[in-house]
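Visitor: What follows is a group of structures, each given as structure tokens.
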Structure I
Amino acid sequence: MSAPQTDDQPAFLKGGGEMGDRIARFEWSSTSLGPLHAWPQSLRTATALLLRCNLPMVMLWNPDGVMIYNDAYAEFAGQRHPRLLGSKVLEGWPEVAAFNAHVMDVGLKGGTLVYRDQHLILHRNGAPEDVWMNLDYSPVLNEAGEPAGVLAVVVETTERVRGEQRLRIAQEAGGVGIFEWFPETGCLDVSDVYRRIWGIDPDTEVTDTLLVGLLHPHDRALSGPAKRDQVNPLEYTEYRRIDPQTGQVRWIARRGEVVSTPEVGNRRFVGIAMDITDRKRAEEELRESEARWRNLFEQMQEGFFIAQAVRDASGQVQDFTLL
């Protein structure tokens, strides 16, 4: 919730939400930034920018990395807020001091850094917790055109990463492979399970041409590329792939759906695949067994019946029930 704005706030802090008010009231003369009224225009402009951004942003100013941040970052910081305001970043986040020291070193030399789903262990609420983030760092220049600070955009991705981890575990347990197919380019994005189902190593680029080449020649007409003109070329189907090394035949069940919208133009499909070889073998063994018994019965000339023995508690046969 935003704190009420004070009448004596500098113009660059007005409209800056709760953090704009906190920055106005903070005793900056106790930091390397000096009193608020003496801040250089570059620092004022950068502060005004981050305060009005909806994404979590924090600025690390001067070589000691004094922290200035917005409302969204305050929420990200948990119970570390509001103590982080005006603190040195290496002291404010001591558990990741080495990481932030590298950030400061690169940023103050004019470099940028980008991390995606970066895993760090933070103590935001009094206990260590696994946190994943997308992090973008860029230098902030002073009036002389030299780096004076580092601006960070911090977007937490913990829930998404954990969701993907749970999904991956479920896929591994169920033997379900996930794929995304782009028919116009022929490329696929696939999960590790999907690669194992098809016998494709981790370094090989997966294309629909590669997959069709692995199919049994009699089953290639069932593939997605062979049915591209249909509304959904990935209707449920079962087909055989041949291991090029061993010649072994494996059965695969596959189903997918189009997920792109007509406005996008190029179609995109998402689907799943499973190895059903064991089920197919069991079905074949059952058919062969039924055929053997049927052939036996058809060849018998004598009359016969099938009965089930009825036993007492001691296991002795007492009667028979016709089946």
Structure II
Amino acid sequence: MPTYAQNDNTDWSWSGFVDAYYGYDFSKPVSGDRPGFLYNHSRHNEFNVNLALLRMKAKYDEAYAHIGIMAGTYAQSNLSAEPATYQHLYEAYAGIQINSKTALEVGLFGSHIGWESAISKDNWTLSRSMAAENSPYYLSGVKATYALSDRWTFAAVVCNGWQRIHRSSKNVTPAMGTQIVYKPSDRLTINYSTFIGNDRADSTRQWRYFDNTYAIWQVNSKLGITAGVDFGAEQKSRGSSQYYTWLTWAIITRYVLNDMWSVSVRAEQFMDKNQVIVSTGTAHGFQTAGLSANLDYAFTKQSVFRIEGRRLQSRDAIFSGDKSNLSVLSSLAISF
């Protein structure tokens, strides 16, 4: 990441990332689109770019600003509900380091939920888990972070809603979230995040409560394990004491063979029979399990080629008339 110091004591830096891919879905979707609950690498049988990202950062004393501009099928799929003005914004926020322990950020920033991001190179698996794809990648609001010690970090968020940059004029209720990160050692990270909000018009408000818990354990220099579980509940109707619920979990194991080669396997399941998060229009809703395995080859620390096979099995025939789905995905990702 090149850094440039200006005469006004402002430090400027920039970085970038490109994830080019080819994927083949054996369900052969006529539209060329992968299943609607997958927002990354979402095109079938074509060479494309999932994410091309250019980021700029500025720092002046204790104040800083970050902006990221993006393009690719990830932006097309995941931000399709946003106004066109915002669909190429990866991040855009300003912050201030109030003291050595406390920071305040305002704008569009990465979500505090989950162990994966849209930058595939930073994830253990090439594709995202169903849990990651169907919880917020980004939030728009204000975030306060407090580092109590090297082991404990706390954060609180007030935002426009469940992955929303543009808040509807019919919904004036802010959403809230919290995060607790505990690192008892350099090898173990435990995270607990929450979200509380309403994703509908105020006239039909249905409160949503969501918990995200995960642990990342680096067993040794070669073996790592990530395990996570999400639980959500949403009111059946405005003012109701009854809730629709959903549950999802994932376990990922990664093994580093040497400086260049590594392998990862993942088991996962998403249970949303009432279709709160994923709408299928079928009798049993979205109840899907999956297995995947990927092989990675790192040319350098900044570039990696990956190939992954993934099988999904659903209770209903949601994959072009089938209950199962098999896909192969390959990617060349470079950061600079």
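Each value in this text was obtained by applying a stated rule to the coordinates, not by laboratory testing. Bear in mind that the values here come from a model prediction, so they are computed numbers and not experimental data. Cβ atoms are built from the backbone, for glycine too; each structure is taken alone.
Visitor: State the single structure among I, II that was used to calculate distance in nm of label points 7 Å out along Cα→Cβ at positions 138 and 218, giving 6.1.
Guide: Answer for the origin of the read-out: I.
Visitor: I would also like to ask the following. I have -9000 for helix-only ellipticity at 222 nm (-39500 (n - 2.57) for each DSSP H run of 4 or more, over all residues; to 500), calculated from one of the structures I, II. Which structure is it?
Guide: Working: I: -9000; II: -500.
Label of the source structure: I.
Visitor: Oh, and also: Say we calculate relative contact order in percent (Cα under 8 Å, 6 or more apart) for every structure; which of I, II gives the highest result?
Guide: Largest calculated value belongs to II.
Visitor: Can you say which of I, II returns 5.5 when distance in nm of label points 7 Å out along Cα→Cβ at positions 146 and 170 is computed?
Guide: I
Visitor: Could you tell me which structure in I, II was used to calculate distance in nm of label points 7 Å out along Cα→Cβ at positions 130 and 250 as 1.2?
Guide: Comparing all candidates, it corresponds to II.
Visitor: Looking just at mean projected area of the Cα convex hull in nm², which of the labels I, II belongs to the structure with the highest value?
Guide: I
Visitor: Which of I, II yields 17.6 for mean count of other Cβ atoms within 10 Å over residues 242-249, as computed?
Guide: Of the structures listed, the value fits II.
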